[in-house]
1. Between I, II, which one scores greatest on distance in nm of label points 7 Å out along Cα→Cβ at positions 23 and 111?
2. Output the label of whichever structure in I, II has the greatest value of relative contact order in percent (Cα under 8 Å, 6 or more apart).
3. Please state which of the structures I, II yields 1.3 when distance in nm of label points 7 Å out along Cα→Cβ at positions 31 and 127 is computed from it.
4. To test your reading of the models, identify which of I, II gives -6000 for helix-only ellipticity at 222 nm (-39500 (n - 2.57) for each DSSP H run of 4 or more, over all residues; to 500) when calculated.
5. For which of the structures I, II does the calculation of volume of the Cα convex hull per residue in Å³ return 124?
6. Taking FRET efficiency 1/(1 + (r/R0)^6) of positions 39 and 159 (r between Cβ atoms, R0 = 41 Å, to 0.05) from the coordinates of each of I, II, which one would give 0.40?
7. Out of I, II, which has the highest value for mean count of other Cβ atoms within 10 Å over residues 55-62?
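Each reported figure results from applying straightforward, stated rules to the coordinates on display, with no laboratory input. Remember, predicted model here, so these are calculated numbers, not experimental data. Cβ atoms are built from the backbone, for glycine too; each structure is taken alone.
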Structure I
Amino acid sequence: MNTKERILDEALTLFSEKGYANVFVGDIAERVGIKAPSLYKHYKNKQAIFDAIIEEMNSRFLKEAESLNIKGNDAAADAAIYKDISEDALVKLGLDLFRYYLHDDYTRRFRKMLTIEQFHDKELARTYLKQYADDPLSYQGMLLGLMVQQGVLKTDDIPIMTLHFYAPIYFLLSICDCEPEREPEALKTLEDHIRIFNKLYGRKKK
């Protein structure tokens with residue numbers, strides 16, 4: 001891990017432990033083992049570090065998506081993939097993504113930080129909504145909408161269908177964040193959710 005990567009890693013740890021507002025550039029530099037002027041050679045301020053953390057987190061997700069043979073950021077391409085996979089394969093993909101979000105340490109720390117800080121900072125509240133509500137609903141709405149156009153799913157209300165799919169998943173993730181020992185129960189519930197969703201919205205089994 002090079003210095004830039006260590007700065008992001010240590011900053012994220014501090015943000016998740018103390019809250020974004022309570023961490024200063026000097027704190028990050030001290031944790032990394034460098035002086036503040038050295039840190040500024042890599043990032044001009046704390047906001048730049050925060051932005052880089054988001055970029056790194058999104059990059060990690062896309063790598064995970066690629067390992068699962070999906071795009072993760074291209075609704076049209078993913079709709080074509082989801083159209084042709086079996087329900088069992090869809091369940092496995094959903095469970096694998098859930099485990100990634102739950103166990104990837106970078107993603108977990110970031111979610112913890114934003115969950116706490118949304119109540120203290122309006123800008124971070126907007127980031128929380130973008131990261132965990134607006135962006136996922138927008139992407140999944142496009143994805144599911146394309147699947148409706150393709151005749152894979154049936155609905156008269158794509159936004160509500162999207163909520164039906166996404167909201168329980170994030171709720172289960174929140175449960176596991178609070179009580180990790182409930183993960184097996186959550187995974188079983190998630191599997192049931194995906195299968196019932198398919199039944200409700202008319203996805204043909206393969």
Structure II
Amino acid sequence: MILEKEYLRDRAVMYARKFALARNPLYYRFEGIGGNCTNFASQCVLAGSCVMNFTAISGWYYLSLNRRSASWTGVDYFYDFFVGNTEVGPFAESTTLENAELGDLIQLQNDAGDFYHTLVVTQITDDEIYVCANSNDALDRPLSSYNYAGLRVIHILGVRYDSRYVIDCFESLYSQTPIPPRPPEETEEETPVTDDEAADNSTNTN
């Protein structure tokens with residue numbers, strides 16, 4: 001049975017702050033093949049949700065460098081998964097800065113119209129939003145300090161999960177130990193992704 005649960009924003013923020021200036025060894029570092037920002041953002045969302053979507057091609061998951069979805073590391077693939085997801089895993093809507101909450105994601109756009117960088121919202125005050133990011137690492141950096149032509153906010157609405165498979169992955173992720181394996185019925189053949197297809201295309205020069 002597919003149920004819904006709350007996205008735990010405080011956990012996403014805790015994870016973001018711990019690994020903004022470091023790296024979790026459970027995940028490959030993508031700086032050399034495009035950037036690590038969306039890989040980092042995916043880890044933060046996982047910390048707050050503990051549910052992946054293992055659907056081949058269109059899902060959102062990471063098992064290893066060559067067994068991951070394009071949406072785990074690619075800026076546009078990431079956006080498309082979250083705002084379009086109708087199955088298990090976190091789901092979201094595209095909104096404005098006024099509706100951003102802790103643990104949401106902001107993607108920056110350059111003058112050519114391309115979205116190139118994914119940020120995690122970690123603090124909100126009356127006059128500023130602060131973010132964490134990898135690739136030009138940032139820990140509670142003011143959003144106003146970035147140079148960008150446009151942006152979009154990915155507001156996480158909740159998390160769908162299979163009631164047969166419930167885990168709390170946060171402590172494992174936070175302590176950098178492997179999370180419990182997924183159930184046997186979800187071990188369908190994945191479609192490996194190529195670096196060109198799924199590498200994070202963030203080259204943050206701000």
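1. Numbers: I: 1.8; II: 3.2.
When distance in nm of label points 7 Å out along Cα→Cβ at positions 23 and 111 is computed for each of I, II, structure II gives the biggest number.
2. Working: I: 21; II: 32.
Sorting by relative contact order in percent (Cα under 8 Å, 6 or more apart) in descending order puts II first.
3. Values: I: 1.3; II: 3.5.
This figure was derived from I.
4. Values: I: -24000; II: -6000.
Structure II accounts for this read-out.
5. I
6. Values: I: 0.40; II: 1.00.
The correct label is I.
7. Numbers: I: 14.6; II: 18.5.
Comparing I, II by mean count of other Cβ atoms within 10 Å over residues 55-62, the maximum is at II.
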